[in-house]
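Please find the structures below.
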Structure I
Amino acid sequence: MTQAYFEPLDETHFRPTVHMGGGWDPAELHFSPIGGLLVHAIEQHLAARGERLLLSRITFDILGRLANDVCEVRVETRRPGRTIELVEATLTIAGRSVVTARAWLLAPTDTSAIEGGNSPSLARPETVPVSTLGTNWPGGYVASLEVRPIGQSSPGHAAVWLSTPLDLIAGLDVSELASFIALVDTANGVAVRENPREWIFPNVDLTVHMQRQPEGRWVGLETNVVFGPTGQGVTHSVLHDVRGALGFANQSLTVRPV
C-alpha cells in the first residue's frame, strides 16, 4: 500500500490513494490533503520563476463533489509583484473544476525585533497521550492520523495535536508548509458540536492566515465550532506548531439534519 495521500502521474496529475477517503463519505475524497497538494503546486510555480515569497493567506473554495479520481492541478499568477503577489490554483477532477485556491504571498522582511501578540503555546505533543477522533469519522484520511487531544474537550471546543506518518505526494520532496496545510482542514472534525450521524456540517471553504511559516511535523489546533439558527456555522481555529501559535483558520459550514 502506498504510504502517501497522492501518487504523481506527471507534473500536473495526481492519483489519490486509499488514505484519501472522506469523513462524510469514504467513497469521496477528504479535502484536507488536497489543500496541501495545491500549496505544493503554488510553491512549484513560484520556484520555477525563481521567486522567494511567503504564504500570508490562502482561501480554498470547494465547488463540488470531490470524486475519487485523478486530480489535475493548474496554477497561474493573478497579480504579479516583487513584494506582493496573488496566485490562483485550480484542481480539476473528471474535467470539472472542484476546488480553487487563491494565495497572497509576501516578500520576507526581518521583523523579529517587534514580533509579538501570539496566543499562548499548547502543551508539547510529546507530553500528550495518543488517542483518536472517535468512532464518528470513517474513511482512510482520518484513519491515517496520529491524534493527541490536549485536556478535556466539550461540544464545539477542543485542542489537539495532529500528525501523520504518510507523505503528501509519493516520491516527491514536499515543504513543511504544504505538509502543514494538508492537515488543517481536519479542524472541522476535532471539536464536534453535534453527532455527525444525526447532523451534517461540511465546510464549503477554508481560509488560512499566517504570521509565520510552520516548522516540524505537528499541527496544533485550538478549535471552536459555532452553529447559528439558520443552517450556517463557523469553525475557527488558532494554528500552532511546536514553536507556538502561527496563524488562524476559518471554515464556513452548511448545517442540516441527516
Structure II
Amino acid sequence: MKLFLSRAIKTLAVLSLGLYLLAAGYLYSSQRRLMYFPLAAEATTARPISFSMSGLRLRGWVVNPGKPHAVLYFGGNGERVESRVDFFAKALPGHSVYLLAYRGYSGNPGQPSEAALFSDALAEFDAIAGKHASVDVIGRSLGSGVASHVASLRPVRRLVLVTPFDSAANVAQSRYPMFPIKLLLKDKYESWRRAPMIRAKTLVLVAGHDEVIPRANTDFLVSRFPTPPDVEVFPESGHNTISAEENYAVRIGGFLGVPDVTGE
C-alpha cells in the first residue's frame, strides 16, 4: 500500500509539473495574442492622416486641425481611438488632437509590440512637433506606457496619464502569481523606469474602482516622478468608464489649457 501511494504521489507530481510547464509555455508563446486586443476601424468624420513607419503606412485622425498647439493621444487596449473624435472636439477646441492608431489596430497593418509601438510613437511625435508650437501627450491604460516613453525622450509640454500602471509585468504578475511572469513577458512597458526622466508637468487620472490596474501599481508609478504629478481620483468610476465621468473632460481641458507664447 505504501509503495502504491508513493508511486501515485510521484505520478501526480510529474503530471502537475507537466501541466504547469504546458501552461507556462502557452502563456509565453501566446502572450502577445493575450496582451493586445485590436479592433476594426469604425466610421468617423475626422480628417485622416498617415505616417510611414518601417515600411508600413499607419493611419490616424486629426481633430481640430490647424491649431498652433497639438495633443497626441495614445489609446487603451481594445480602444478605437477614432471613437474619441467628438470628445476631443469639445474638450480641447484650442488644440489639434492627433488620434494615432497602433499597428494592427483600427485597420492598420503590422503586429503590435512594445518596441514597435515605442518606435512609432517617437516618429509620430517628431513628425508632428515640427508643425506646432508645443505638443502635449495623453496616454490611457496601455497608452500610458507609450506616452511615458515619449515624454521621457521628447520635449513634451504637459502629460496626462489615464488609469496608468508602473509596468505591465508587475500588473500581470499580480494576476498570475504562480508563474514567473517577469521572466516570461516580452513587452514589459516599465513606465516606472522612465518616470524619473520625465520633466513635463503631469496629471494622473485614477479610477476609484479600477478592476484592471491595481491602485498600488499606479501609486508606485506616481512615486517615481521627480516632481510629484497632480493626481485626480474619480471614486465611482471603473477602468473603462472613467471617461464618462462628468468632470473627466473638464479636468483634462483645464490642465492642458491653451499655452501662451512662452509655452506655459
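Read-outs: derived from the displayed coordinates by stated rules, not from any lab. These numbers come from a predicted model, not from an experiment. Cβ atoms are built from the backbone, for glycine too; each structure is taken alone.
A value of 2.2 was computed for distance in nm of label points 7 Å out along Cα→Cβ at positions 32 and 248; which of I, II is the source structure? The value was obtained from structure I. Structures compared: I, II; top value of Rg/Rh (Cα atoms, Kirkwood Rh), i.e. the largest, recorded for II.
When semi-axes √(5λ) of the Cα gyration tensor in Å, for residues 96-183 alone is computed for each of I, II, which one produces 26, 23, 15? Clearly, the read-out refers to I. I, II: which one has distance in nm of label points 7 Å out along Cα→Cβ at positions 72 and 88, as calculated, at 1.7? Derived from the structure labelled I. Here Kirkwood radius over Cα pairs in Å, for residues 112-159 alone is compared for structures I, II. The highest value is that of I.
Among candidates I, II, the computation of relative contact order in percent (Cα under 8 Å, 6 or more apart) that gave 15 used structure II.
Suppose you compute distance in nm of label points 7 Å out along Cα→Cβ at positions 40 and 208 for every structure in I, II: which one lands on 1.3? Clearly, the read-out refers to I.
Where does the value -11500 come from, among I, II, when helix-only ellipticity at 222 nm (-39500 (n - 2.57) for each DSSP H run of 4 or more, over all residues; to 500) is the thing being computed? For helix-only ellipticity at 222 nm (-39500 (n - 2.57) for each DSSP H run of 4 or more, over all residues; to 500), the value -11500 is produced by structure II.
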